[in-house]
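Only the coordinates and a few stated rules stand behind these numbers; no lab work does. Values in this document were obtained by computation on a predicted structure and should not be read as measured data.
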Structure I
Amino acid sequence: MSAHADLAFPDSTAGLRANAVLNNGYVLPWVGLGVFQIKSDAQTAAVVRTAIEQGYRGIDTASLYGNERGVGEAVRSCGVPREELFVTTKVWNDAMRADKVAEAFEESMRRLGLEYLDLYLLHWPIKGHMVSSWRALETLHRTGRVKAIGVSNYMIAHFEELLPHVEIKPMVNQIEYHPYLQSPALIDYCQTRGIQVQAWSPLMQAGALLRDRTLVEIGARHGKSAAQVVLRWDLQTRVATIPKSADPKRIAENADLFDFALDADEMAAIARLDRGQRCGADPLNFRF
């Protein structure tokens, strides 16, 4: 079981309103909605509104996803005060290579139609541009238009290159994280430095992971699905999570995590599932 696992976490009474406190004091929902691969702005807006109606407060998009307009439309029209919602987007690699992070931010904000952004991330670690891109994020953060800044897909080697040059420490590292890819050294590195880890693809694109016998059996004991077991495991390892779904039933299921807890034996059984298996690109060896 992870050294950072907490069997009593989070407070079950808070539900989807449970927040992680970032290293600058801003708060990030422990459970949010990812909108990767929802291409249509109209569908994205409908999905996001459904999630907000069900109690979600965190929405994660990216310039690459092509659906920032849909996210922004839903946030503006949902009837929930803007300050109760947490919107994340990310700067894509081409903008970092061209040293145009500030311009990319303005383009994202025009598409979102929002006055401020809750979290802005560097989408991938671009060799030779990590420090300059981060400094652009620091500048944006100082304006107050971005409440928190962070990185995505950063491994320890990337942090070792970046951290000696920062004035503002990253608040979030969003990584691929699930029982088949647990990255314990990276999780420990981030958590001991006050960098909140957030899981993308926590359900491993709803493939073989959700048929894993260990996860299915644990779920059966609690009257839960394997997906709910995985997402509960995220929370008990103090990793925020952003499962993606466009199905209202799945969106609801992915939020139904606060009326059960995994015990020490179950957490240890899940820890043994780690096989270093990715469904996305390797941050130490990618070509885009």
Structure II
Amino acid sequence: MSTRAGSSARRAASSAGNSRALQILARVGFAASALVHILLGYLAIRVAVNQGGESSDQSGAMAEITKLPGGAIVIWVVVVGLFALGLWLIVQAVLGIGSTSDKRWVRSLIPAGKAVAYIALGVTALTFAQGGSTSNSDSTQQASASILSLPGGPFLLGVVGAGAAAIGGYFVFKGVTRKFEEDLRMPSGTTGKAVRVLGVVGYVAKGVAVFVMGVLIVVAAVTVDPSSSTGLDGALKSLASLPFGVVILVAVGVGLIAYGVYTFVRARFARL
């Protein structure tokens, strides 16, 4: 009975994954993610040159979207796209579980993790679409405090931080080795060359930002101080405090913009 139920679930997931409407919405989700990353890069550069002290994380990017011409409409498109992309990734995770491949756990865990990230970003966008506001930095600190209050909390938070740092490292690896090309139907000629450059620069920059964010979470775990866990905003601003920090942060900001442009291209050429 359970086998038949599992087969039915996989058939339903396969049917949903092949849905033309869901695939189109997933591409809209990639475009929404692209816009968010371009704005993240813009905010990082503003922080680097001391032209703004506003949040340089996802909530700051959402606030910037609402300021755009037609921002009230754009933010709702972002909400729909991000939730749709999260749903499509959940479908891919289900299909990964049912795969006969030796790497089926990878085919499941990676899209599941991405789904959680996109849905969380969609929730942030939804808050702004409804006229509210939120702070990802505060949310990260509150989540860290909640984990620290659990039995073995510092260890658990350390594992979360190490996982985030590992993800950042994987982004760098994916950029340097150009594994991101497997996600695309790569265009040829000059366009293809430009996409490769954007992908390499973008993945490395995002990897650095996520890695630093993971390190800050580990610091919060070791010191049992949730105020050290400040999310992406804290990670970017901590880069500015390093020697040559302004140059580093501007480079990361440019890289995040490159990642955003690459993701716009992915919206068109992604293998779905």
Structure III
Amino acid sequence: MLKKIKLSKYLSYLFLIVVSAIWVIPVLFGIVTSFRSQTEVVNEGFRLLPVNWIVENYVAILENTSSAPILQWLWNSVFIATLHTLLVVVVISITGYGYSRMKFKGRDFLFFTLLGISFFPNVVNLIPSYKIIDILGWVNTPWAMIVPGLAGMGNIFLVRQFMKGIPMELDESARVDGASDFTIYSKIILPLIRPVLIVCALFSFTGSWNDFLWPVIVYTDVDKMPVTAGLLLLQDIYGNYRMIGQLMGSAILAIIPTLLLFFFAQKYFVSAINLNSGIKG
């Protein structure tokens, strides 16, 4: 029995190592390539480490502020993703409170109907979504990425399920003392659901930062693009084996903010991912 347990444990470790390698090796190769010269990229082929480590690729990237303003793109993405995340936390916490703590006719029917609709592929909504953005005059503005997706049903589902683990007796006791719904939400529920809000904030920030198709559609002004749309533009500027090192360097700069986010927030993510960590009656 112990041998079977050890064998399954070793197999689990082996599986995790293989999966990790599949994810990590391309990133490491991109980092190494960003420190190669263009001549080495073309002539040396695949090498584990560069013959000569150079930083000229990053210098050229940062100095190009006209056709490829990478720092401006990074700032645009930081602004969009941060504001989007803050608004998401506000919207989903209030919506989750309504679906889990408030009682009104058709509450569950409405929730599960919207949840079912959310399973449709996002590509189905591209044309009507763009039409709405165009009518509002939000094309080439940050609002084109900030507002859509604020009420994502996936996040609302997580918050609702977490709130259901909080005893209703807390609400009833507060109402006896004369507390309103807003007081119960802000003073009692909101502090208790902070773990799941952190998880949703992480999902929302990374989702907004990594979104590719939508910003490519709604942005045509180079200076207003987020970094993902800018990377597509860089394929025309640095691609076709002309400046592969600079293209890889730009991609590495684009992933640094999300790596730092997970590095500093990983303990919150791990501790909060369990939806059963709410208060039980």
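To test your reading of the models, identify which of I, II, III gives -11000 for helix-only ellipticity at 222 nm (-39500 (n - 2.57) for each DSSP H run of 4 or more, over all residues; to 500) when calculated.
Going through each structure in turn, the value belongs to I.
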Quick check for you: by relative contact order in percent (Cα under 8 Å, 6 or more apart), which of I, II, III is greatest? III
Identity of the structure behind 10, 35, 31, 19, 5 (criterion: P(r) over Cα pairs in 10 Å bins from 0, in percent, for residues 109-260 alone, calculated), options I, II, III: I
